[in-house]
Structure I
Amino acid sequence: MSENYFTSSISRQIWESKYRFHKGEEILDNTLEDSWWRVANTLAAVEPDNQKYWAERFFKLMQGFKFLPGGRILAGAGTEHRVTLFNCFVMGTIEDSLDGIFTALKEGAITMQAGGGVGYDFSTLRPSGSAAQTSANIASGPVSFMHIWDAMCATLVSTGNRRGAMMATLRCDHPDIEAFIDAKRDSRRLRHFNLSVLVSDEFMRAVREDADWPLVFPLAENEQSENQILRQWSAAKEPVPCKVHKVVSARELWDRLIHASYDVAEPGVLFIDRINAFNNLSYREQISVTNPCGEIPLPAYGACNLGSINLTQFIVQPFTNSASMNLDAIADAVIVAVRLLDNVIDASQFPLSQQKEQAQGSRRIGLGISGLADALIMLGIHYDSEAGRNSAAEWMRLICQSAYRCSIELARDKGVFPFFDAEKFLQSGFARALPREIREQIATHGLRNSHLLAIAPTGTISLLANNISSGIEPIFATRFHRKLRLADGNYESFEVEDYAAAMWRKLHPGEPLSSVFCEAQSLPPDAHLQMQAAIQAYVDNAISKTINIPADYAFNDYQLIYQNAYKLGLKGCTTYRPNPVTGAVLKALPDEESNVHCCSLERESA
């Protein structure tokens, strides 16, 4: 019975409200195992043969929360609802015209209504105050149009659909970048958006050198300007002529960005040149946006589905001197998980035909991990230690290489992904770092999936799995209050205990927690950066990670976090410092300091 799997009331509530299959008043998932079998049978049905065998393998993988399929998969597979099984979408390039803007708005609404979170790059919209292309009107700029998206998303949320999750990006050299940076200082504006600035290597050099920084926008066809330069622009494979609208101090613009992040937790930063340099499909894609939580950089109409290995379920003899990680079992789980996620591509519906074409052309998947912090604690390893980072890197390297080997075998069995070009693929930044043996196998047999790894925030599915630590985050707190949105739109507060802490107290009643129990607010920012950097080398998509910052943290120290993130080779950086503008869904118990992840339970992608 599913009762045996839940050890907390919030976990059962999440299953019942978000993932249990109802058809009207009729309950079709009587137990949690029914939910797992529903998913397993649906995804095994796309296999050309041995469907019963694969259904059993998929079920055993999910049983006991060893593997956590993305929320859209668990909620939608086998329900006959017209929903997508993909968590992450990036929409098409927004054409700089009224017709183009409202076409993009419509596509986003259709995608969110089907259950997908969406990302948009607004850099293609001309800056405020400039002449509109096809009329005598004056353009109002990208930030003004973002309010239309925000209202649309709020309307969908109010009708009872899945939470609205949107990412908006803008280039660091767009003339409206200052307005974009300051947009969320007003607590009433753009509440359904996550914002990120696309920061280029050239801009970081200008900041370092305290140089001038031109704010520019591409010239229209046949348009001329006396003051123009060449710049790489969103969705364009080659640099394009751009008019210089304004020149600012790079360092002052950077300070403005970091001050906004310090004050209201947004915008985040995406190091976009690094994202493109390490994209496996850099030979055919120019990326300028990610999904709402940042772990999946995608091209126009790109899509990706997610799932996570729950590391806590692979610990042998936890909290003993003989505790160890079962690496062989992880490698075996990865083989099944990659096949499961690959099957999602063929089993899923897509809101738009362009999304289906992109998903089936690249066959991107995002296999990640969750429960990292709890797993380290169960092994007696501190999160902020060389042993902790080395262990995390070892586990992620194993998952990465096992996933690529599995995808090679799937290519031999089912065929390569249609966009595959062996020579160009192997020249991409990430593929160049793969072991020689894997590269040789790719050259010979090809690959089933263009991308295989991503670290999602996994907040909801981690709570479902009895509150394991989320993704690669340290535990928020050993005990805290969590607000959960119910089906009627109201919130209920639950007292929640961390999975590892609950296990410790059961094994050691009356004893204080071990010294390896460290909470997010007690860690220095560098501990977060170093853990993200340790894992980044084995992730071909990206990592959703939030650095928790104490409210009294000095700004001069804070601004170094983003510079260090760039120096460490990260693809992006997001922080959260408690502030009066951003609401909180987590509340520590009275003896604990309050802090929160930037992506709420209703807005995350998994």
Structure II
Amino acid sequence: MRSRLRSVLAAMAMGLACAAHAVPGHAAGAVENAAGLALHGEPKYKPGFAHFDYVNPQAPKGGEIKLAAMGGFDNLHPFILRGIAPAGIGLVFETLMTQNADEPFSMYGSVAESISVPADRSSTTFALRPEARWHDGRPITAEDVIWTFETLMREGSPIYRTYYGDVVRAEKVGDRQVRFTFKSGGNAELPLILGQLPVLPKHWWEGRDFGATTLEPTLGSGPYRVAQVEPGRAITYERVADWWGKDLPINRGRWNFDRIRYDYYRDRGVLLEAFKAGAYDFRLESTAKDWATGYDIPAVRDGRIVREEIRTEDPRGMQGFVLNTRRPLFQDRRVRAALGELFDFEWLNKNIFYDQYKRTRSYFSNSELASSGLPSPAELKILEPYRGKVPDEVFTTEYKPSETDGSGNIRANLRTALDLFKEAGWTLRNGALLNAAGQQMQFEILLDDPALERIVQPWMRNLERAGIKPVLRIVDTAQYKNRTDAYDFDVTTEVIGQSLSPGNEQRDLWSSAAADVPGGQNLAGIRDPAIDDLIERLIRAESREDLVNHTRALDRLLLWGHYVIPQYHSDKNNVAYWNRFGHPAQPPRYGIGFPDTWWIDPAKDARLASLDRGGR
């Protein structure tokens, strides 16, 4: 599944947390030399705090853990479109600010020790921390920040040009100060997402081609550095013992492992068996069948392997079949809606998922941002300018994805689908769904994970019952990335992640401007002026309540556009791990806190080492 920019940048963010404060006399909330900033309201942590609530500040340091990843990698430079970066590479790089995992969206100083924002939000200024250092010992400078921003905008992945598209320039305004000036004011999120900017070393990149892939470990300033590389097979990171940020309050109790190794596997079945054999330590289980039946082994029964269900308040976003509207076939909303009628979630949940999942009904599922029922008065006020320009159902009908009784008999859904197809000019004749030219409807479903075939095949059988000729194509990770980057697909399965504070990244996900940007996130190719306008209004929401209402309104436009056929989600994380770890009793509200807040428990580790770890 494709990772999204905000989650990537958030994973890189590791730094100091202190409270922001509004300067008295500025109604719009001017901020001067504050160590942190919240999108709406005040940050949770006040000046002088000792550590985050969800860590153990006395967690012991040490030990090596082994983790696993699927596929392969061919590039240690994660900031460009080319190549595939390895798991964990964000551990190497530091950002201007870092996000706290128990607030919706607050950023706290990391490389930057403070942030200033004028009342009109027309710019933001970061003052860099004097002790911030690259791994080679040289200080991080204002020139590094400016060079990073300009280089990413010019040569980095296209997503940066969308994400930071409202920034006019970056300039040095003091010995250790950088000011970013915006096209206009009113975008309260822009200072925060600039805090997510990874800072790269200008001196290291001199004489190197920034746009080229490389297997040379790049210089960073984060808590870990690359220690060993086996191209495509494994990568090991080692903790930087004298890391400049290790004693900052938000890093107390975090980044406790001395070494973190990722081994790559090509088959998900082998991946599970390798875990049970003791080849790696921690597993986030994503397959319902494996969670229900795959862990009935002695190591689980005798406690050598621990299984935990960790609930989270993280938005689950949207997982579904993405329909590429760049293809003529999928440009008719009725065709897209009809295809959704043929996806039988209830049967899948009963027969394949062991009733572990919920049907996804929102692009912001498992959060307060999800729309439900009919629009509220506040949402109607936001939506009213679009009446007549968007589907009428947005105003009149509660969105519900197709439903069945779970028996596998989808006769009623099939009738609904065929009626919609007929309205769109497709007729079922002699078992084939034909257009006016007598051509049968057919399309390719592109996957990069063979495990998804069991989810796709039941849908394909229903498509065939409607006279459609679907073709399933499973390719390797590199080919899948190349094809989706170029939008060379008909249908694919994707997880479209979301944060608790949607903002600028919504342009990259849904806007007309992003529809043809290579490697962008608007996989469906959405081009809708109403959605474009609503995104801009959402970005400029003036309060948390206003943001929630605008997000729900956007959710309704996306749902009734039928760009994606929603699949399913869960509100918990199923994790299994060899019993050598300690972790805080209370995880962060938004996530599980692994690996940054976990540690190796010496007593548990010694006990496990004395046993037959690989025994079944």
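Where a number appears in this text, it was derived from the coordinates with a stated rule and is not lab data. These figures come from a predicted structure and were not determined experimentally. Cβ atoms are built from the backbone, for glycine too; each structure is taken alone.
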Taking mean count of other Cβ atoms within 10 Å over residues 217-224 for each of I, II, the highest value is that of structure II
Structure from which 1.12 was derived, Cα Rg over 2.2 N^0.38 Å, for residues 329-576 alone, options I, II = I
With distance in nm of label points 7 Å out along Cα→Cβ at positions 105 and 345 computed for every candidate in I, II, 3.4 is reproduced by structure I
If helix-only ellipticity at 222 nm (-39500 (n - 2.57) for each DSSP H run of 4 or more, over all residues; to 500) is computed and equals -7500, the structure in I, II = II
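Taking FRET efficiency 1/(1 + (r/R0)^6) of positions 113 and 473 (r between Cβ atoms, R0 = 41 Å, to 0.05) as the quantity of interest, name the structure among I, II where it is greatest. Could you put the intermediate results ahead of the total?
Details: I: 0.85; II: 0.20.
Result for FRET efficiency 1/(1 + (r/R0)^6) of positions 113 and 473 (r between Cβ atoms, R0 = 41 Å, to 0.05) over I, II: largest is I.
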Thinking of I, II, which structure, once relative contact order in percent (Cα under 8 Å, 6 or more apart) is computed, gives back 16?
-> I
